[in-house]
Each structure stands twice: as C-alpha cells, then as structure tokens.
Structure 1
Amino acid sequence: MHVGTTLRSLYSNKFLIRNFVLKELKNKYAGSFLGFLWSLVHPLTIMGVYSVVFSWMLKTRLGEEVGTSNFPVWLYAGLLPWTLFAESLSRATSSVLDHANLIKKTIFPSEILPVALLLANCVNFLIGLTILLCFNLIVGGSFTWGVFLIGVYFIPLFLLTLGMSWIVSCLNVYFRDMGQLVGVFVNIWFYATTIIYPLSVVPQRLHPYFQLNPLVQVVEGFRSALFKGQLISDNKLIYLYASSFVLFIVGQFLFQKTKKGFVDVI
C-alpha cells in the first residue's frame, strides 16, 4: 500500500524537510514585531473569549471528574491539540498548489510538504504546552508526572493529522473547492469535539457517537494526563490508535496514487 515508498521518501528527504520546516517558521512570522509570540496570542485570545462566555456569562462549572476547577486552563488544554490539527489541515490543503513551480519543473517529493507544515506546527505546539504548564502552576495547579503521558496521545494525533493532510492536499489539486470544504468541515468538527464543554454535559445516549470522533479521545486524553495523571480506558486508546493508523495509511496511499497526475493538472 505504498507505505514503504512513502517512509523511504521521507527518510531520504529528511534534510529537505528540515529546510522546509525552517522556511515555514521564518516565513510565518517574517517582518512581524511579535514573531513567535503570535503562535501564543491566537489560542490565548480564543481561550480568553471562551472563558468569558462560558465561565462568566453562562456560568459553566467543571465537575470534579475533570481533575481541575480552573476553566481557562482546562479549555487551553483542549485547544492545544485541536490547534495543531486544525492549522495543519487548513495549511496543508493548498500546500501542493502553493509549490506548483517546483512540482512542474523538477522531480519533487511532494509528499514532504504536508509533513513539513505539520512539523512546523509541532514547534508551536511545544511552545504552547510550555505556556500551559507554567500557567497551570501560576493559578495553583500542580505538576504531575502525568504530563509525560501526553506523548501517548501525541503520536496518534500526529498520524491522524498527517494522514488527513495528505488526503486534502492531493484532492485539492483535482477539486479546487476542497479548501472551502475543509474550512466548513473544521468548524463543524470543532463543535463536535469536547473542547469548549466537558463530555459530561452531552446526553448519555449520544456518548457512543461522540466517542467515534478520535479527536475526542485525544482531547480527553490530554486533559486526563495533565490534570489527573491517568490514561483513558484501554478500549478508547485502542480505538484512537487504530483509527489514526488507518487514516495515516489511507492518506499516504491516496497521495501516492494521485501524485502521478499532479503535473498534468497543475
């Protein structure tokens, strides 16, 4: 299913990927006064707005089962993995078309483009995670070894995001409406994921449907690791890894099958 071909390509072009990652990070904040701080301003602004709306205006309260009573910290813990996913997917949609000149003029490994974008966003993720841990300590939270359990959820999040990034980037070459569809899709998926509300407020009869969303497992897992030092249940963890791995396999397979026609369509 082309997995070996894809992995060999990524490994053999690791230095090219590194250069694209550095280029992406530099271009993103080129000429900007705040530079990398913008990677924190956006999620912190969203966190502030939602905190005011839900914890102050709507009087949303967290139960003991979530492991913390601080709504902003709890909210940011959910926004962090979501931002990595949403930004990577949105940027990856046009990644192939944005580099049409390279693809048309040279034998270029276009599968590295979504990878480079995702890795660049991982840098922002690590910065945001550091801020979250510091902020949690400032507001009276405690540091637990559960923070190292985040890696258990980061791996499937990475695979899921990369798989979907490959899918939307190759489809966008043939269907130029994909960018608009991804924007609508991401907005719907945001509210279908337990980011701004705990799963406990969802009617029990709907829980099985929410659990089908792998990002629910990621978000719940991040929060469980940070605030309770625990892993989610084995069944949920198995489903998360299985669904993420399937999306990764499907994504790289579809990209490898369609990339042969990029030159003719672009």
Structure 2
Amino acid sequence: MVVLTARDEMKGLEAVQKLKECGGFSDNVVFHQLDVADPSSIASLADFVKTQFGKLDILVNNAGVSGVIVDDSEGPLDNQPANWKIIQTYDLAEECVKINYYGAKRTTEALIPFLQLSDSPTIVNVSSGAGALQYISNEWTKEVLSNVKSLTEEKVDDVLNEFLKEYKKDSSEVKYVAYKMSKAAMNSYTRILAKKYPKFRINAVSPGYVKTDINCHTGHMTIEEGATSVVRLALLPDDGPSGLFFARQEVSSF
C-alpha cells in the first residue's frame, strides 16, 4: 500500500487516478494531503499512518523547490535554460532551505516511530548532485559537513543559519546556491540518520536530470527513468547499504 502525498489535493487525487488507469493499482494507492512546510500537515499525515496502518515500511522524501524564480519570457524559441533570467532573493533562499531540508527532516522525525515498527525500515532522501560538497565554495561549510565523525544535526543547523545570515548581507551571484546548500544539508542528514538508526536502510539519491516542473521540463531523462533509481533504493534488502549517496544507480562521493 502506497500513500501518495501532495500539497495540492486536486493534483494528488489526479495522480492517484492516473496510476489506477495504468491497471493493477486500484487498491494499492491512497492519497493524503501533505505540505512539508506546515507542521500541522505533517502531524495530520503521521496520525493517518498511525490510524490506518499502525506502521510504516518505506519513506521517500521527494518534496522540493528550486529556490529561484525562472523568467523565460524573453528566452529563445529553443527554450534553453542557459538564456533564462534567474531571480534569487533572500525569501526564496529561506523558503528553499525550509522545504528541502527542514521539511524533509520534520516529516522524517514524525514518521520514524512508525518506521521503527517495521521489519525492514527504509528511508530514501531524493537529493541532487548539486549538493555534493565539491560545489560548495565556503571552506568552513565543507569542513563541517565532511567531518562524518563529528557531524550532528546541530552542526547542520549552524551551517544553514550562517549561510542565510551571509546571504542576507550579500546575496550570492551563484545560481541555485540555496538549492545546493539545502541538498548538501539533506545529504549530511542522511549520514547522521544512518548512524543513529543502524537497523534502517537510509540513503540519498540523485535521480538525474529529469524532466519535471522544478527545472521547467528541461531535463533529458523521463520521470520513469528518474523514478527507477528511487524505487531501487526503496526496495533494498535488509542487508543492503545504508548511509550512502547514489548518483542514479551508482554509489557516488558526498
């Protein structure tokens, strides 16, 4: 049984209906509204899982925003993102961190009690290659997030708070910088969780450059191709790897 979530109830129900039309899914997918930026919405989902199922086997954290506004109104006919105007503001950066990292974290925290009741608890954090530490320019940030032995949730908070403070003083010209930081934080959180819950299978994955709304459908992979990597990690055996970052189906460096 899969619980499909979305902020927009209408879109979520439409997605469930599409799956049912594919055949064989009519009794296996249910919808529940979820906005990971809203604590009451997260609590409502947790209560639903508790009431309806009593436990949870797999959690896929996939909610995310780009942290920018893309203005393609003056772009060429070939729809090339390199020619689009990228608008970045402090409010957008703050929202990006709030949803991409803290939204996933709060959702995970709310559902871990039900995952602990599973015989095969699994968490898949959908991340991005953009969150690799090699793309983070701040040396202090890289040093903190790369030190696995001393890495804590509090230190991830420190990194994000410092990033937002500096961003507010002098907004970076680096495109999608808030998105990169939010995914670097997500990758770090994956490692922290894997150490904290050794009986879980917890991994992060970059599904590749997939054609979705977040990149204005400029990706070169289909949604089905992108989903394959996520499903593979969701269905890992009990002795499967944990605490790793995958670029599609291959283990990659954090």
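Here, each number is a calculation from the coordinates, and none is a lab measurement. If you're wondering where the values come from, they're calculated on a predicted model, not measured in any experiment. Cβ atoms are built from the backbone, for glycine too; each structure is taken alone.
Among candidates 1, 2, the computation of distance in nm of label points 7 Å out along Cα→Cβ at positions 117 and 189 that gave 1.2 used structure 1. Here distance in nm of label points 7 Å out along Cα→Cβ at positions 165 and 221 is compared for structures 1, 2. The highest value is that of 2.
A value of 2.0 was derived for distance in nm of label points 7 Å out along Cα→Cβ at positions 101 and 197; which structure in 1, 2 was it taken from?
Working: 1: 4.8; 2: 2.0.
Comparing all candidates, it corresponds to 2.
Structures 1, 2 were shown, and helix-only ellipticity at 222 nm (-39500 (n - 2.57) for each DSSP H run of 4 or more, over all residues; to 500) at -13000 was computed from 2. Of structures 1, 2, the largest value of Cα Rg over 2.2 N^0.38 Å, for residues 149-228 alone belongs to 2.
Taking distance in nm of label points 7 Å out along Cα→Cβ at positions 13 and 181 as the criterion, the top-ranked structure out of 1, 2 is 2, with the highest value.
With relative contact order in percent (Cα under 8 Å, 6 or more apart) coming out at 29, pick the structure among 1, 2 it was computed from.
Values: 1: 29; 2: 19.
Computing relative contact order in percent (Cα under 8 Å, 6 or more apart) on every structure in 1, 2 gives 29 only for 1.
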